[in-house]
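Presented below are the structures under discussion, each in the form of structure tokens.
Derivation of every value follows stated rules applied to the coordinates shown; laboratory data play no part. Not measured: the values here are computed from a predicted model. Cβ atoms are built from the backbone, for glycine too; each structure is taken alone.
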Structure I
């Protein structure tokens, strides 16, 4: 009699190295069935840019599994029903998965686990996405942290819950069963192919993640603390989409940074600064796990009555990068062209939408979720609420970025703007972040006609700032 197989249900953990669920399945000695389910009925299904990444990441995972000796089974449908269907088809007696942390998904997993146990199927679940589980990092009174700095100190003292697991090179695959064809899922855009530039920017998959980590550690991290806020430089890790899809784990990154610091290859200031960014992701997951409505409702109750404005023309101008503020427009166009935006610019464009235009943070969160290749429910929602002032450890309500001075400070020569707003390329740097202040002669020489070749600002920032402060003052005591 053939041995009953073990089922590994892949989710946001599309890798062979440091994958606790896959390691456990292989260790049990049974043939392995590897499954990925595309569930488009989830409360927050992958956005368009994420679907592009997912296609390429699944292709990479499938090829890696094939090389190791197993096949990736693809199914489209409701998650729990698809898993149960594959169990019935294969006779799997063990099921393994890495945990998720969004409320509805946690409930789905708990219910499925209980049902399978009743049917005599062993289920084992693991932490494959975080340094520490949300319930492991607690305040002295046993509560969840609501401020980042003490959370980061606690996490840093604890360190990861485990060491990285080695890459699996050989898997005993189970007998083949029916599988969808990846191309039939239609994850890639066409007519038009708005992601045509993505291929030149990104390499999805576990191999691409490892290459990007190596590039960051070899060429970028040595200046990270000083240059990470400069969008005109290659100054950040660009590991976020690889983390979002689980092509690399935070445990692997933590180990790599600490190994580099111990060897003297990475300065402690640069290493700690980067690890604090990994910790912000952990903090966001803690917030998500403890607040089921993080994506849909403000954490601070007084923000339920905030007077957000409905202004569809202004929102459209923001999404298209046509606000008339060059640093904002450069960021939004970088997002559209590459599926990614520099983190400092994310804060600038978010502040502009929320505080200059007074448009609801949920509209910005949804747009980012659809257009970012690194769209991550926890990070995205927590960060938007942080900028809005409605979330955990939120930015002070009176912190309203001036898009001109932000551009002058973090893109001093205007190179970032020139890259993504080419109609301003010939404008001297003195005027690049405020073209409406340039004399007619400078505009004519640069081939710019405000209101025609480049927009006039859609709002007066100084007026908008005063309006926003009045709105925040009205609710701050709530």
Structure II
């Protein structure tokens, strides 16, 4: 089930909201239980089998967190005050029990993620290597084809943030299974983020309010996010698909396709994030901001402070800093940045394209950091920095969008070629000349350059703003009625 579908908007969401608001005067736990139920219905609608996997990992993480918490906090709560003992702190040596519980949780989560996401990729890569080395007998034959569970990358990272925060002493373990299950399976952020840290939602899981302001702002987020997806991302995606799928293309067409894809993925994913934040507000939750004008960035480091903020924060807190961060000198910090982005690329998908994409971003980020270290007082003009940053991002998006690594390299070759390979492909030429798509691509660029972010624009809602929101929402719904399946790009991750 996806947010941009008739089933979700006209049936599931009203059902979830009515049931939730009927429980408005019930206990917080009952409302959490309703969110758990609707989350599992939402998640298992297309493939019920994967409900078992999510329930199993959720149960295991909850039990292991209690092992860690009991070893650290619960003992002190009972014995400490009686014996006048000081409470434990995050700096206290960890017991072997806590370490084993943490290790088991991390390994079990990563094993599940690795098996479902990378099994097919590993087998295919090994067989291609064996063929390239002239040893086909070393190829692995298997009839097993693993299907990727929807959203496993996102809920795995959220579960890991919980168990690690509990281990570090940055959050208290949830003693009630329903409350923790609500954190994992809440459908607004379940399948494509934002990746919310447990410490950010812990208090809201225990106590939150339903207000008219939250409902109004949530509705605005929901309709504006839907508008981004249907009215901007989808038309730009048609141009990008034509450019990337064409047998040959001119340099102008290749750049047009790359720009169109950059617009598509931005409005698609920021639209999804807006809808997720809006849905959270409708149920009383305040989620964190996930986008902040990323194409206005003046460096790649600045880009990652603005793009998919929840993921970049997760990678910083749970990967970059544990690797040593910047505590071991600039050389090691640059290496840590590269490793973090390489793993971040692999997290996005089981493909060499994503590994190259991560390596590209990691190399440029490390280069920027080392350059600032060598020349702390030197900087490029903002306009030049922004232009160069966009160039790196566009090149990266080619690897992100292309079907294979060779396709990406061929596409980059077309972008750097002044001449057409075999003339203008008829399909691409006809599609690119459609005024509807041209207007939407230009409109997307105008919104990126001059439009305000949904987060800022909805801080105060006036009558004119409400009219704009309802008009855009109405147009998006009408357009949606003419379309079939409408998945978001990040659902495949």
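Looking at distance in nm of label points 7 Å out along Cα→Cβ at positions 246 and 374 for structures I, II, the greatest value goes to II. Of structures I, II, the largest value of distance in nm of label points 7 Å out along Cα→Cβ at positions 126 and 254 belongs to II.
With distance in nm of label points 7 Å out along Cα→Cβ at positions 222 and 358 computed over the structures I, II, the top value is the one for I, the highest of the group.
A value of 15.1 was derived for mean count of other Cβ atoms within 10 Å over residues 6-13; which structure in I, II was it taken from?
Label of the source structure: II.
Supply the structure label, taken from I, II, corresponding to mean count of other Cβ atoms within 10 Å over residues 302-309 with the calculated value 19.8. Label of the source structure: II. In this comparison of I, II, the computed figure 0.85 for FRET efficiency 1/(1 + (r/R0)^6) of positions 206 and 334 (r between Cβ atoms, R0 = 35 Å, to 0.05) is attributed to I.
One of I, II was used to compute Cα extents along the principal axes in Å, and the result was 83, 60, 59. Which label is that? It must be structure II, since only it matches. When Rg/Rh (Cα atoms, Kirkwood Rh), for residues 198-397 alone is calculated for each of structures I, II, structure II comes out greatest.
In this comparison of I, II, the computed figure -13500 for helix-only ellipticity at 222 nm (-39500 (n - 2.57) for each DSSP H run of 4 or more, over all residues; to 500) is attributed to I.
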